[in-house]
Structure I
Amino acid sequence: MAVSRRRKTRFKIKKFLTLILLVLITTLFLNLDRFGKVLYSFPHRDIIFYYAQANQVDPYLIAAVIKTESNFDNKAVSAKGALGLMQLMPDTAEWIANQMGKNDFKTQDLYNEETNIALGSWYLANLHKEFKGDTILVLASYNGGRGNVKEWLESNHWNGEHNTLDQIPFPETRQFVRKVLWNYKMYNYLYDD
C-alpha cells in the first residue's frame, strides 16, 4: 500500500513537472523575439547604421562581427592585441585610418565606439571590394588576413565555398566565419523589419 502511494506521488510530481516544462516552452516560443533580443542586443545601432550606409556594408553584418569579436564590449582586448568592439589590430587600424585620411589616429582611439565602428566598417567594405562581394571570403580575410586567404585560394587549400568551411586552415578563422554567419542570421531575423 505504501509503495502504491509513492508511485502515485511520483507520477503526480512527474506530471506536474511536465506541465511546468510545457508552459515554459510555450512561453519561450511565444516570446521568442523578446528573448532573442535579450541574447542578441543591438547597442550602438545608430552608429552602426550610419557607418554601414557610409561604407555600403550590411549593418547586420557589422553587428554580427561585433557580437562575435567582442560581444559589444568596447574595452575588449584579445590575447593577440586586437582592441575594441571590432577587435582591430593596432597596425591594421593605423593603416585603415591613413587610407581614410585620418592622420590624427592613436591606438587608444580603438576603445571609442564610433572610431572603432568607423574603421572596422571601412575595412569590411575594403575587403568586400577586394573579394568581389563574397561574404565568406570577406569574413575569412577579416579574421585570418587577406594575404592568407589569397594564399589558401591560390594553393587550393580552400576553395572559398560555404560548404567547405571545415577546410579553412586556421581553426580560429573557421570558427569565426561560422559564428559571424550564425549571428548575422540572428540579427537579420530579430531586427530586419
Structure II
Amino acid sequence: MAGGLEMIQGDARLDNLSLSHIDMADLRRNIGFLSQNARLFFGTLRENLTLGAPHASDEQIFDALEVSGGAVFVRRLAKGLDHPIMEGGNGLSGGQRQSLLLARMLLRSPNIVLLDEPSASLDEHTEREFIQRLHQWLGNRTLVVATHRVPVLELVERVVVLKEGQLVMDAPKAQALNADRIQSHRREWKNENQSA
C-alpha cells in the first residue's frame, strides 16, 4: 500500500483509481507509513523529526509531538529539540522512540496514514490518551492500521483479519468485534465441555 513493492496479482485502488496509474512520487508524498522497523538516526531530535518535513517550524514539530505523546518528554530535556540522539535511539525508552517516530510521520501531514502496531510500546493509560489525540488529528484522513491491540480499533470503521496470509474477515467494526466475541465464547464453551 505504501508503494514499496510491486503487486504480483490483483489491484490496489485509491479513490477508485488503480495505483498503477498514479505516479509513485505523488503516492509516497501523500502516504505516511510507520512500520515496526522505523529507526531514529544519530543527530538531534530536530534533525530526526524533520526528515520528511525539513522546513517545519518548532510550533509544527511540537504540534506533532503533542499528538504522538512526546511533547512533555521533549520539553523536559535541557536541550529540547537540540537534544542529541544516538543511532537507533539508544538511551530512549521504547515508548519515547515510538512517540518520536510517530511525530516524524505526522509532521508530514499525509492524507493516508499506514501504522503498524502504533501503540505496542505504550502502557494502557498512555495508549488511551494517544488514541484520543490521534483520532482527533486524523479528521478526514484515511487510516490503515495493523494491530493486535483491541483499544486501537477505536480508530477504525472496518476490520480486516488476515490469518496465514489469507483474508478471513472483512466487516464493519461492530460486526467484526461481535463475531470475535461469539468465537471466543464458543472456544470457552468447547474447552469447558471437553474437560468435563
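Only the coordinates and a few stated rules stand behind these numbers; no lab work does. In this text the structure is predicted, and so the values were computed from the model without any measurement. Cβ atoms are built from the backbone, for glycine too; each structure is taken alone.
A value of 2.0 was derived for distance in nm of label points 7 Å out along Cα→Cβ at positions 41 and 73; which structure in I, II was it taken from? Only one of I, II returns 2.0 for distance in nm of label points 7 Å out along Cα→Cβ at positions 41 and 73, namely II. Matching task: 5.9 is the computed value of distance in nm of label points 7 Å out along Cα→Cβ at positions 9 and 49. Pick the structure from I, II. Traced to structure I. With respect to Cα Rg over 2.2 N^0.38 Å, the largest value across structures I, II is given by I.
One of I, II was used to calculate helix-only ellipticity at 222 nm (-39500 (n - 2.57) for each DSSP H run of 4 or more, over all residues; to 500), giving -12500; which? It was calculated from structure II.
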